[in-house]
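Before anything else, here is the set of structures, which you'll find just below.
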Structure I
Amino acid sequence: MSPWEIAITVGAVTGAFLIVVGALYKLYKVAKRIDDALGLDSEGRTINDRLGRIEHQLFPNGGSSLTDKINQIAFEQKAMKGELDAVKGIIGTMWQEKI
């Protein structure tokens, strides 16, 4: 085997080794990011804890969820609209009587 063939073979093996090491390092970084995302946050809560708090706000639960608050606002808005319509009717009737 000539010195050039040995040098090319060594270069090819070294290059292949570096490619494999680089790919493994990239996989490690991705796995680390996933672990960080699914692990504990700065307050010591897991992703399940955080998602549970969000879920608690999305479904009616007796008054403390976001959905309950929106439903209460809608109910109060309908009640105010009914009262306003009644006042308009009274004022309209009074106006018609004066004419």
Structure II
Amino acid sequence: MTVAYMIANIEVRDAAGFDDYRQKVTAVVEQFGGRFLVRGGDIRHLEGKLPLDRLVVLEFPSMEAAQRFYDSKEYAPLLKLRLASTNSDLVLVPGC
């Protein structure tokens, strides 16, 4: 089984709404075997012009586990909250 990474670039539009999301999401991520590897912080652009705002990287034990998390009834209300408070780009990729 290959690990999977969920990578998000998040532009926060509503700080209070996003803070509510951020406080609740960790427990749901962990419920599906995931963990945060990167959760915001200082971004140092070394090459190119990739427009990054708040970079988040989560690791899951598999692509299936990550997809189950994203599609779950537990995450659904948090997804609504994130979508209402941010502009987000989100991808899911397998690890090496």
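Here are a few things to note about the model shown:
- At a computed -29000 (helix-only ellipticity at 222 nm (-39500 (n - 2.57) for each DSSP H run of 4 or more, over all residues; to 500)), which of I, II: I
- Comparison of I, II by mean count of other Cβ atoms within 10 Å over residues 59-66 - largest value held by: II
- Winner on FRET efficiency 1/(1 + (r/R0)^6) of positions 27 and 83 (r between Cβ atoms, R0 = 41 Å, to 0.05) once structures I, II are ranked, highest first: II
- At a computed 13.3, 39 (Rg and Dmax of the Cα atoms in Å), which of I, II: II
- Relative contact order in percent (Cα under 8 Å, 6 or more apart) - highest-scoring structure of I, II: II
- Computing mean count of other Cβ atoms within 10 Å over residues 11-18 across structures I, II gives 10.0 for structure I.
Any read-out appearing in this document is the output of simple, stated calculations on the displayed coordinates, not a laboratory observation. Every value quoted in this text rests on a predicted model; they were computed, and no experiment measured them. Cβ atoms are built from the backbone, for glycine too; each structure is taken alone.
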